[in-house]
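These notes open a run of structures that come right after.
Please treat every number below as a calculation from the coordinates, not as lab data. Small disclaimer: the values here were computed from a predicted structure and weren't measured. Cβ atoms are built from the backbone, for glycine too; each structure is taken alone.
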Structure I
Amino acid sequence: MDRMQTPANLTPPVARKETRQVSLHGHTLHDDYAWLRQKDGPETLAYLEAENAYTAAIMAPAQPLIDKLYAEMLSHIQQTDVSVPYREGRFDYYSRTREGQQYPILCRIPAETSAAQPPALPPVTGFPNEKVLLDVNQLAEGEAFMSIGMSTVSDDGNWLAYSTDNTGFRQYTLHVKNLLTGDTMRALAERVGSIAWAADNRTLFYSVEDEETKRPYQIYRRTLAGGVDADATFSTPQLAWEDADERFNVGVGRTRDGQYLIVEAASHTTSEQWFLRAADPTGSFQCIEPRRDNIEYYADHREGLFYLRVNDTGRNFRLVTAPVGRPDHAHWRELLPHREDVMLEDIDLFRNFYVACERFQGLPRLRIFDLVEPKKSPAREISFPEPTYSASPGINREFDTATYRYGYQSLVTPSSVYRYEIATGKSTLLKQLEIPGGFDRSLYASERVFATAQDGVQVPISLVYRRNRFERGKNPLYLYAYGSYGYSLPIGFSGNRLSLLDRGVVLAYAHIRGGGEMGKPWHDAGRMMQKLNTFTDFISAAEHLVAAGYGAPDRMAIEGGSAGGLLMGAVANMRPDLFRVVLSHVPFVDVMNTMLDASLPLTVPEYEEWGNPNEQAAFAYMLSYSPYDNLAAKDYPAMLVKTSLHDSQVMYWEPAKYVAKLRTLKTDHNLLLLHTNMQAGHGGASGRYDYLKEIAFDYAFLLCQLGVEKI
């Protein structure tokens, strides 16, 4: 059949109802499936397994297509590969993969003192004198999930501190490995976030999460005792810094020049930083500038000055300097002013230059500024040739350098690493991701178009399609968006997408409000009491694409995950007639119940993104779009809803409750499938082959629903 529908001989699971009511601000919220929050309850697990079995049975006829898609995508991956090395201290670092292994191997070699730069590319099998720092495949033995959180090497190159998560809950355990002996100490701490070594190569700083809310709120320090050639132990942890404000997450790091440790406390709208000389790790942290509501700043250091990216005079940030001895705002000197049409997203600071990472007219740009003779050397911009693309800083660990590493890719250009020569302005390609299996870039076209939103705002859309498979007004169309947290949707290359493009699917990515493509004001226009703009922008983008002939009106698939899953739920409620199929990953669909529960991870800090429902106006506004609370008796598109049992960002019960409720209301015969990964977290499977199988499953569902493939 062209399009899978619910077979007569298969009955979807039915979750029992147990009404729970919450009354607030004159409204009563009814939740018939709150019992699904009992994660270890036999009934909960039985329901999730029943949904998984139903999904497997429905998709069983599509297994040959899933296998075919997996083989196609695998054929476009260079399975044995190596990254471009980067220099840090006395070593050049890189990672490599081996065919058949799920995880990378992290390596290093001694830096050639005669070479100013690390080698462009090592052999894919590694250098003869390489040292394996971490073989993640070995760490994953006996584990269903394995992820490396943070990793950092001490200045002398002798100690590696790293963190691991073996459940997917993003709860990391801290380890330290002696790189001279190869011995790894027992776990040093749990619930660890950021990690930083002091300059003495003995003192380690790390952040720790609150056990209930997963908010990083404390910074600890521990000091090594003993030599590197003998048994070494760490001192008892000492609390170095703590933040009691539930809105703020804390982290610790080093400035690029290595001179200072920086503790950052940041909410979604406000930040504050404290500094300590890295050579004096037992000292006390000092505040750069006390926090002020709705003011963010981020610091780096060079030659006695802090360089601060700050949004005190405008939402899009400016760049100022401040002397270390008097860093408060009274002593700030402006280097780059705030600009209404340019977002200053980041600053990469080096001894002789800095790079302003900006976003202009929705596209990234990199501008280089001379710090030695700034008046004689105007800013230079690295130019990019395509209408829509991603460009971002690469790994640049050396403070005193004459080159700058950056990455570039687009919807038709594979991920590429470049080296930029500061003196000459020349860019050299160090590596472009190889796409085996006959990829021909010239077969594909990329465009950037604009949709007019309901209030007249122009919303950018990035497009890609295969030229010889495009027939205006007839193609199946896929539309993806996110639209939250000021996150700018990256426009990158994916070899996996070739399986859709080569079948004639037009792929579109909408840069809707709530994201950061047009700077902070673009984010502001899609958050809090303007969140509905995110959803109506997406609908306008979908309507524009169909009207412009980029897809057939009855063949549109949409996808989003996490906060993008909220988008999927909202637009499916608002305009179910517009979409044929919805793919929703770990969706934030139970807005009211989650945001009314301050004990959950993320809830209190998220008040600055969605609003605080304990306030009447915010409650009413959030209730107007909450997907779970706005489900109704009507026809809905076909849906595949995916979640993970150990998700710490969007708890599994949100999509589970959503599907259970929708089953009782929908009036159509379109498929509604729920799949729960019982051994993963927010990002899905951790192994690269397992993750590829998940994508093949998703694509098979989409292609069958769009009538592209038959089963």
Structure II
Amino acid sequence: MLTQKIISVLTAIYLLFGLWFVPAAKEEGVFTEPTETAKTAFDEGVFALKEHDLVVAPDGNDSNPGTLQQPLLTLQGAKEKLKTVNTDEEITVWFRGGSYLTDKAVLFDTTDRSGVTYRSIPGEDVVFTGSVDIDTWQEGSINGIRALVSDVDTDTVYFRSLFKGETRLPVSTWPKEGAFQALGAEDADALQVSNDNFKLHCAFYVNTDEIMDFANFTDVNVRIMHKWCDDILPIRTINTQNGRIELAKAAAITIYPDDNFIYENVRETVSQPGEWYLDRSEGKLYYIPCDGETAENLVLSAPVTDALITMDGVQDIAFRGIRFVNTDWDFADGTLRVWPMDETNPHYSQLSYLPTHPQASYEIPAAITVKNAENITFENCTFRSISDTAVMFKENVSSSTVNACYFDEIGGNAVFINGRLHVPATTKDIHVTNCEINKYGRIYNHSIGVLLCHASDCVIANNEIHDGWYTAVSVGWVWGYGKNPTRNIQVKDNLIYNIGNSWLSDMGGIYTLGIQPGTVLSGNVIYNVGCYDGANGYGGWGIYLDEGSTQITVEKNLVYDCSSQTFHQHYGRNNIIRNNIFAFGKDGAFIISRNEDHNSLFLTNNILVTDDAVMYKNTVEEHWFVDNNNLYWDYSRKAPYAGNSTKVDERVSLVTMIARGHFNEAIFKDPLFRDAANRDFTLAENSPAFETGFEAFDYNAGTPYIFE
């Protein structure tokens, strides 16, 4: 053993003073690039009306028989009509093109017929909307600026969203750009003092020049961005003299000095075209018009519901070719009691809402909720301007699918698989495949593209997930090494990019928790993951195995351009990390942030490249993990370093790391990517990476479908 270490150290010294000869690259690559994947439109099939099928149309009537000539009017009417149909055949309910208002959630329960598909007639645009039109306007003004004004009975109606078509319109904010920084909060205003990260503050302090005497302060929200959570908190009282803001909902995470915050829904700052404000005291809706918009031609839509469909105790139901759009949101009242609260604190009785779970919009409801169900399908559907989570599968759901769907401008999580903490899992065999998820977390920024908690035997594959404020795919919901129902999850061939966007911290392109036998992360392409880079900011990782992640295989993934490291494991046991490309982490290639008394992972047959950044960030001690047969290359320094950075006083040399048992059987050569500077990672046929046992793989990441 000692002799082998001496040989390894001598080899390292040789490398430091004379880099190996690098052969010229050949022209032909050995695997294809992600941009070469051809996309096609989803095949909607043909309109074939069977004997017992029903037809629904915007000009129909629920007293009609549901024929093509005499269609029904609503989804609820079709459900009721199906109860009278006497056949064992599967039935299709065909919707003609047009808009169908859903003013409250349609409930499917054990009384409803199974074996039914609700779908659009091919080529016709079918919209289930949770909003009604506002088309009566008068000329007016707000803050001295021209506005269009509509009367609203705010005694019975209050909405937090407004849409132009299917586009969410912005409320006014202060400041208009950037954010203010909190001065901090006091323990006397906390419901839970003993936990440093979760004190549950009911008040905080700001600079007095960053506060105003708001006309309607109870309509103003404070959005605080701290670590991995953004809290949307209504104001209870405000003191312009000392900068104290009391909240009607306690913050889920401790409010620290320098936490970013903004005010939302501020009457005094309504000024930009497209902004709006609903004044409860006046009963008036104000809107700053865009070019060409007048009182005569303006039509906006206001939501009347936050939920569209609820399923409980059903099976064999499918929705195909439907667009679900324009729902509302409200403050969620926390029910989980994640942390103990001091109910004797005088602030407690004054709260309108209890704090919600601090991670991943866990307690945010969904527009479509499914529980106690089997074989539920959403295919070729669109979810746009949904203000809460779009689709949630809860307890006791199995054999269900979200396929070839498009999610755009989603307030919470796009798809949430949310089983119970029961071993074995009762929520299982859920597939989320071939979807595009764009702009998720638009209301609750700390939301996930696809969030999976307490489920087994699920597949999250061939999705394109991008432009969210937080993690794209999250798997597992048990911190540490406790019993975990999550297992056998396949997260493969997903294209993930442009997430984080420097707003929150502690995120990953793919994130895991807990012991998960059989879980595999493979074939994913992840890039441009960026955490908040100001005070209190940290953690924009490509693949992130968090607390207790164990028995997970990470293979054949391409990860690059992350603001922290391309791979991070907090702590776990015996994970297999093999045959991946980890490239250009701004703060290093690889990190394990907690050493434990067992092997954390096996790192084998990977390519790790940096550009003046460390290979192993902080991970410099012996026995943290086992590495073998990897290729390492730094395009600036050539020789790789470990440590805090590549600065002379913060780095650990290759010689030292080899003496400590790392860089075993390693190759330190340029991998011969076709064009690393422009992020073309196609390998030359004579790449030295193949000497490590690295196996070429095709890029098949992302959805094969084009969505409008």
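Kindly point out which one of I, II the value 0.60 was derived from, the read-out being FRET efficiency 1/(1 + (r/R0)^6) of positions 61 and 541 (r between Cβ atoms, R0 = 35 Å, to 0.05). Let's see the in-between values first.
Values: I: 0.60; II: 0.05.
Comparing all candidates, it corresponds to I.
One of I, II was used to compute distance in nm of label points 7 Å out along Cα→Cβ at positions 477 and 533, and the answer was 3.5. Which one was it? Each step should come with its number before you reach the end.
Numbers: I: 2.3; II: 3.5.
Attributed to the structure labelled II.
Hey, log10 I(q)/I(0) by the Debye sum over Cα atoms at q = 0.09, 0.12, 0.18 Å⁻¹, for residues 77-284 alone derived from one of I, II reads -0.56, -0.81, -1.19; which structure?
On the way: I: -0.38, -0.69, -1.36; II: -0.56, -0.81, -1.19.
Only structure II yields this read-out.
For mean projected area of the Cα convex hull in nm², the highest value in the series I, II is held by structure II. In this comparison of I, II, the computed figure -1000 for helix-only ellipticity at 222 nm (-39500 (n - 2.57) for each DSSP H run of 4 or more, over all residues; to 500) is attributed to II.
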